[in-house]
1. Figure out for me which of the structures 1, 2 the number -11500 belongs to, where helix-only ellipticity at 222 nm (-39500 (n - 2.57) for each DSSP H run of 4 or more, over all residues; to 500) was derived from the coordinates.
2. Given a computed value of 20 for relative contact order in percent (Cα under 8 Å, 6 or more apart), which structure among 1, 2 does it belong to?
3. Computing mean count of other Cβ atoms within 10 Å over residues 104-111 for each of 1, 2, which one ends up highest?
4. Of the structures labelled 1, 2, which one yields 13, 42, 37, 8, 1 when P(r) over Cα pairs in 10 Å bins from 0, in percent, for residues 40-159 alone is computed from its coordinates?
Structure 1
Amino acid sequence: MVTTRSGEKTADGIPVGMGGHWWESRLREQFIPLDVQVSRSILREGFAASVKRRSLDDFGLVDLSCDPCTGKRTATQVSEATEDWVVLIAIRSGREALTRAGETILVGAGDVVLWDTRNQAEFEVLESIRSINLLIPRSALAEVSGRAWPAFGGALERDSPSVRLLVSYLSMLADSLAELPEPAVSAARNATLELFDGAVSQTIGTEDAVGSAALRLSIDAWIDGHLCDPSLSLTSVAAAHAVSARTVQRVFGRSGETFNGTVRARRLARAREELRRTNSSITSIATRWCFSDASHFSRLFKERFGTSPAAFRSRKMRS
């Protein structure tokens, strides 16, 4: 964790006198790259900020607090990003203004919003703020039912039982994550994704998307039941649902996905679970989940999870 106040230094020995630059570097390392400005008056009064990131497998769980400041996610930062994230921001205390495409929402204690880092945005901390932030790789959303995920400012219903459950779970997880063994971390990651999906599905939607959402849910269930079938394809899914292949493509496009990408992500997720839970060979796992060969499977697995199947299994065995 990095914490600082005027007159002190960060854990890395960076003087506060550098203004917002040191805070930008900490956010880049622990959260998301942002441009930050801290006013001279705030610096004189004593600017305090802290950020702590915990890894939840390929997810991130970030505790963040800071005094009033302003900042933005720039077009350059968006274009240079190597990973696209969907961020759930749960405000614990304070007030903040969030702006995208000229529209501003004010959030305070108890509010929960979504942000897609593929989009430019601006923020202004109006009163010293504390928040817990869940970072989910956008590619991981293919593992659960698809929808048109909001780009930014998608406020969740704070009083919804599913939202309250998710936020409570994240708070509990933040306190206990460091003590969890590796298998439990993977299980917690999957539970977090399911809770996230449940919270979003019950609180966000538009009337013109109802038909597509219903079709997507049906397609998702069909795909999950045929992941081990080598004949699973765009045309087979379209035929099973009595729609055109173009319609299927359009349904996936609503959430910024593709049919092939979704099937691949779900097969990789199932293969990863099998690597963790069984002693089956990598070749047999690759074959069972319809990858052309072990080499092809290993390459896709490393692209998705940042490690090879063999290294992933070895790490699990050591834990």
Structure 2
Amino acid sequence: MFVGIDIGGTSIKYGLVTLEGQIVSKGMMPTRYEPDELLVDLESVIEAYQADSKQEILGVGISAPGTIKPNGYMVTAGAIKPMYGVNLKERLEALVDLPVNVINDGNAVAIAEHWLGNAIGIANYICVVLGTGMGGGIVINHQLYSGAHGMAGEFGYMVTQDLPSDPLADIEPKSLNFTASVINGICVAYNNALQGMEDSSYEATMDAREVISRAEQGDEIALSVMSAFYEKISVGLLNLVGVFDPEIVIIGGGISANEDFIKALRESFKAIQRRHASVEFLMDKTIAEIKPAKLTNDAGLLGAVYQIQSVLGLVN
């Protein structure tokens, strides 16, 4: 048995997972940001499973936001600022006397799809996770590629267009974390476009599903926002495909469960390919197809468990 833990900015999901990936028990609790408090919470979850489980707990896999070095040192931790500079692996191992592995949450989603999702048997693929930002993971020859410092898969750092004319201006607002994230790329963009539209019959919303629905109903503002959103993601995907030559590109995040979204993204990606002469020649030959992620809310937890199994030499 393994304990899987998925640390988010708002809540922590945890579960007891078998070697085959079956979740036999799971729960959730609020995320406390101070390191000592967070560690107490994690320790209590693990010790409870150790006390209750009829089978031995072999290790703990943790998924967390941020840039995380292979040794468990958290260079960053997303919104959980107090965890910057904390070696979560070392500190938790000292408390629970079990092997612990910590990986980036986007990387966890990517490798979970290799284990139990839509990338089973796929040697080389990219998983792009769309949410409050754009993250994901890279799998090469069946192995998760984390990079030299654990930063691989931060696709949202990419800046693909619209650089400011001021050479000293901050270019991060032009990155895909802003322009192609669900919150900023869809909701904020839509609400900003609504401002000044006195005759609009629609109200502001922070639900991307609502914007997609309004586009389907013919709302011109929603149509324009979604068209720009699809194009920005497609340009990013084209760059990734050119760099990594994956067999498939998996799209994760809650929005990936929307079939209309995946259909429109595929169409947009095809349209972008046709506008690139060299890539157009390769269409239907070497350009990866887009697939939605199969796993949803438990992907981070399961990916973390798979990775601790890999570290312990229990999977191929």
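No value in this document is a laboratory result; all are computed from the given coordinates. Fair warning: this is a prediction, and the values are worked out from it, not measured in the lab. Cβ atoms are built from the backbone, for glycine too; each structure is taken alone.
1. Working: 1: -13500; 2: -11500.
Only one of 1, 2 returns -11500 for helix-only ellipticity at 222 nm (-39500 (n - 2.57) for each DSSP H run of 4 or more, over all residues; to 500), namely 2.
2. On the way: 1: 13; 2: 20.
Label of the originating structure: 2.
3. Top value of mean count of other Cβ atoms within 10 Å over residues 104-111, among 1, 2, belongs to structure 2.
4. On the way: 1: 13, 42, 37, 8, 1; 2: 13, 39, 33, 14, 1, 0.
Source structure: 1.
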